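Multiple structures are listed underneath, in structure tokens.
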Structure P
Amino acid sequence: MLKGKLINLRLVEEGDLDEIYRLNSDISQRGEYWHYSLQTRGSLKKRYADTGLWNNDYGTMLITDKDDRIVGDITYFKGLWYMPGYEVGYQIFRKEDRGKGYVSEALKIFTAYLFASKDINRLEIELAQGNIGSRRVAEKCGFKYEGLKRGANYKNGKYENCELLGLLREECPSLEEVIER
């Protein structure tokens with residue numbers, strides 16, 4: 001477990017799967033920029049059985065409050081197969097948990113952990129153009145705007161532009177600097 005001041009990050013446990021499925025399936029709680037794709041309970045459980053939702057190309061940690069209530073998740077995944085590094089995505093499940101600093105702290109801890117545990121030099125975040133809140137979070141955590149990917153994401157029946165932000169290893173604080181002991 002990785003401990004912050006506001007939140008903890010921990011790996012997914014089998015007992016979490018039903019709640020994760022329920023939280024991810026409630027489209028009414030998703031922010032206006034989150035994609036609409038759904039997965040079945042069976043596919044989530046199979047992915048967990050196969051990998052524990054953590055391997056070299058993909059990993060999910062839960063963002064929990066200090067009472068271990070699941071408030072969101074943060075994920076890394078392989079983007080282009082020929083490029084080292086990962087893309088990072090995050091979400092807070094319930095509207096009432098947004099705007100409390102949970103994602104900012106989670107992203108700082110998660111990126112420091114990835115750089116400490118993996119031989120990579122960069123991380124990326126892609127977000128919908130206009131998603132000011134998510135861009136502020138990324139920039140607060142040291143990510144720098146690198147460009148616009150035109151028509152890169154399909155949502156709600158139309159293509160939208162995505163902004164690309166990147167963080168290099170030397171721009172990220174160490175894990176010791178961002179976790180609570």
Structure Q
Amino acid sequence: MRLKSESSLLLIVDLQAGLLPVIDGGNQALAEAQWLGGLACELDVPVWLTEQYPEGLGGTEPRLVEALPDHRLWRKVHFNAHAEADFAAALEASGKRQVVLCGSEAHICVLQTGLGLLQAGYEVYWLCEATVSRRAEEARLARERMTAAGAIPVSADMVAYEWLERCDDERFRQVHKRFLKPRSSRPLRFF
């Protein structure tokens with residue numbers, strides 16, 4: 001069950017400006033989502049963003065939008081994005097069967113979206129350091145529940161190198177210059 005760039009889609013759930021200040025680990029999640037999202041755009045992996053109630057929670061964090069020149073935005077009313085008929089139809093039409101999933105809140109919208117995707121037959125890869133909640137314990141419980149249901153926990157580096165597959169081509173050299181050189185030292189938290 002290795003990730004392939006041609007089979008993958010990165011789904012970033014509800015990293016919204018009004019919600020992030022109260023999220024435990026929100027800045028790290030944002031940084032990891034920006035980094036992997038930028039790399040995904042470079043590799044032609046679709047990046048989809050969702051927003052829940054933007055009138056109250058604000059839109060997607062502007063720094064994330066700026067880092068993702070090519071993304072698709074979905075507004076939703078269901079906590080499970082896959083329960084939105086237009087979202088589900090577009091995902092099916094995309095032909096992508098591997099969904100790298102992250103965002104907030106881990107125990108609500110990310111969890112319910114992940115469970116919905118698994119139920120619909122998709123492979124779900126839970127991006128641990130970019131999936132957060134207001135309380136760390138809830139993020140941890142969500143990860144445990146998702147992995148018990150069949151999701152695969154991954155880090156951004158795991159995803160990046162699986163998408164790249166090899167180091168002897170021009171694509172790797174270009175991406176390495178922009179994304180893979182040692183990133184700033186940051187503590188990683190896996191819930």
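For this structure, a couple of remarks:
- Computed over structures P, Q, FRET efficiency 1/(1 + (r/R0)^6) of positions 11 and 147 (r between Cβ atoms, R0 = 35 Å, to 0.05) reaches its largest value in Q.
- For semi-axes √(5λ) of the Cα gyration tensor in Å, for residues 27-74 alone computed as 20, 17, 11, the structure of P, Q it came from: P
- Structure from which 25 was derived, relative contact order in percent (Cα under 8 Å, 6 or more apart), options P, Q: Q
- Structures compared: P, Q; top value of FRET efficiency 1/(1 + (r/R0)^6) of positions 67 and 139 (r between Cβ atoms, R0 = 35 Å, to 0.05), i.e. the largest, recorded for Q.
- Label whose coordinates, when distance in nm of label points 7 Å out along Cα→Cβ at positions 107 and 171 is calculated, return 4.0 (choices P, Q): Q
- With helix-only ellipticity at 222 nm (-39500 (n - 2.57) for each DSSP H run of 4 or more, over all residues; to 500) derived as -11500, matching label from P, Q: Q
- For 1.4 (distance in nm of label points 7 Å out along Cα→Cβ at positions 91 and 115, calculated) the corresponding structure among P, Q: Q
- FRET efficiency 1/(1 + (r/R0)^6) of positions 59 and 123 (r between Cβ atoms, R0 = 25 Å, to 0.05) derived as 1.00 - corresponding label from P, Q: P
A short reminder: the numbers here are calculations on the coordinates, not readings from a lab. What you see is a predicted model, and the numbers here were worked out from it, not measured in a lab. Cβ atoms are built from the backbone, for glycine too; each structure is taken alone.
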